[in-house]
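J.: The following blocks contain the structures, represented as structure tokens.
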Structure I
Amino acid sequence: MSTGTPSTAAATPAPVHARKVGFAGDVVSVAIRALRSIPRDPEVIIPALIIPVFFFFVNVGALSKLTGATGDGGAGFDYKAFQIPTAILFAVTGISRANTVVTDIQTGYLDRLLMTPVNRLALLVGMMVADFVLVVALTIPVIVMGLIVGVSFATGVGGAVAFVLISGLWGLVFAGFPYAIALKTGNPAAVNTSFVIFFPFMFLTTAFVPQEALSGWLSGAADANPVTYLLAALRSILMDGWDVSAIAKGLGALAGVGVVTFGLALLALRSRVRRS
């Protein structure tokens with residue numbers, strides 16, 4: 001029987017190194033974690049469902065006669081259909097997991113995560129993937145509400161899918177603002193105030209009355225507001241049909257806002273990584 005000393009190789013365990021899984025794998029991991037946290041934050045989801053329904057019925061009740069709409073597709077135009085895109089934007093704007101980023105910063109989890117081989121960009125993209133899934137899901141109840149009150153898509157099922165995707169893209173594009181604030185400040189109060197940015201986007205536009213009903217400085221503000229073109233694209237899909245020009249302008253407005261918001265978020269992420 002051998003009584004020799006065990007070899008060094010047998011006595012010393014091999015070092016364990018974190019294994020990189022690639023950008024796509026990191027994005028999926030971050031997105032899954034963000035999606036799992038959503039049920040723990042009902043205060044994010046519940047207002048996003050209540051507010052659009054509230055504004056929809058208030059606006060339809062108060063403004064449909066003033067705009068000359070009948071609400072039934074007769075003379076004038078269908079004001080219920082006109083208001084569905086507005087309700088959708090109220091549902092999806094400002095929805096993000098930015099507060100989760102703040103929590104990760106305050107607890108030190110983000111610093112520990114940055115010590116791993118995880119792709120830095122995937123940290124932001126993964127959160128945004130989860131946001132896109134959430135905002136798309138939030139459009140469904142609003143569309144169902146529209147169908148219940150008699151609104152239908154002039155473009156059929158394909159138009160409904162395009163409507164949901166464009167609405168989801170707006171929710172994703174706007175989310176760049178709260179992420180930029182979260183990464184820059186690490187302050188939950190600052191993130192919560194990011195919704196204030198939405199008010200000029202939404203109220204200085206054709207959210208409540210058609211473009212031809214606006215006048216003076218408000219008409220000029222609406223002309224310069226990217227949400228005006230987004231609403232026009234959604235309304236064309238819902239009410240008129242496949243208006244390529246309106247849809248192209250809406251997608252162009254989305255791209256323009258996205259360049260700004262994603263740029264700010266990426267700069268804030270870069271700054272946070274350097275500090276960590």
Structure II
Amino acid sequence: MVHEKKTVLAIGAHPDDVEFNMAGTLVLLAQAGYEPHMMNVSRSNLDSNELSEEEITRIRRQEAENSARVIQAIYHPPIADDLMIFYENSLLRRLTAIVREIQPTMVFLPSLNDYMEDHTNTARLVITACFSRAMRHYISVPPRDPTSQDVYLYHAQPHMNRDGMRVLVMPELFVDISNVMDTKLQMLGCHESQRQWLDETQGLDNYLETMRQSNTEVARMRAECTWQYAEGFRQHHYVGFSARDGNPLADALGDRVQRLGSMPL
């Protein structure tokens with residue numbers, strides 16, 4: 001169906017997930033006239049071994065809002081605690097309400113194969129929330145009218161471009177983010193509280209450099225590509241989400257988007 005408003009939702013499990021794997025593409029779409037929305041499902045209440053849960057939750061929320069403000073994105077607050085993101089009815093009804101409110105035409109979401117369950121469960125929830133957007137008898141929380149716009153789903157790369165079994169994941173689509181890397185770094189840099197936490201718990205002593213290296217690796221996955229940095233995506237099947245197959249990401253960004261083994265789309 002025809003849907004005039006150009007809206008994109010980027011959603012991750014935790015604050016900074018969007019910035020690690022999707023923010024460059026989100027910046028480009030905002031520049032192309034899309035209304036950007038950002039959300040992290042978890043409050044990240046467990047992200048400190050020194051601060052109280054209340055204090056780290058407040059800090060992480062402020063950092064996420066600061067990041068969204070960099071590109072004037074609309075920020076949607078979290079709805080779950082760390083390690084409490086499960087594929088279950090109450091979270092699904094709340095995410096369905098958000099999808100119905102935003103009416104996105106594109107959704108960027110985590111990979112279905114990643115190193116932790118918060119990420120993969122977020123992906124499953126978002127898929128069904130988009131699928132259920134038009135079902136009148138599925139009552140969202142809070143109640144929102146069903147919507148029937150076409151929506152296209154793009155799964156971002158898993159963290160460090162590997163699945164939970166350490167296998168390299170090859171994207172289907174590559175997006176050249178070389179000229180917006182500074183903005184992406186600025187957005188990720190808003191999450192200052194993560195510097196010590198990631199070093200203590202995951203050995204990532206420089207999360208900005210980790211992100212840069214990950215995007216460099218994606219760019220190099222295409223041997224003929226001369227891009228410096230790229231984000232990678234795999235597109236979800238269109239059945240149940242749009243009337244016909246399509247790729248609005250490539251339509252919006254032109255030769256910044258390439259498919260594996262092909263020339264620019």
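J.: With Cα extents along the principal axes in Å derived from the coordinates and found to be 101, 39, 34, which of I, II does the value describe?
T.: Source structure for this number: I.
J.: Work out the source of 1.13 here, i.e. which of I, II gives that when Cα Rg over 2.2 N^0.38 Å, for residues 91-162 alone is computed.
T.: It traces back to II.
J.: Supply the structure label, taken from I, II, corresponding to FRET efficiency 1/(1 + (r/R0)^6) of positions 131 and 195 (r between Cβ atoms, R0 = 25 Å, to 0.05) with the calculated value 0.95.
T.: Structure of origin is I.
J.: Can you say which of I, II returns -11500 when helix-only ellipticity at 222 nm (-39500 (n - 2.57) for each DSSP H run of 4 or more, over all residues; to 500) is computed?
T.: II
No lab work stands behind these numbers, since they all come straight from the coordinates. What you see is a predicted model, and the numbers here were worked out from it, not measured in a lab. Cβ atoms are built from the backbone, for glycine too; each structure is taken alone.
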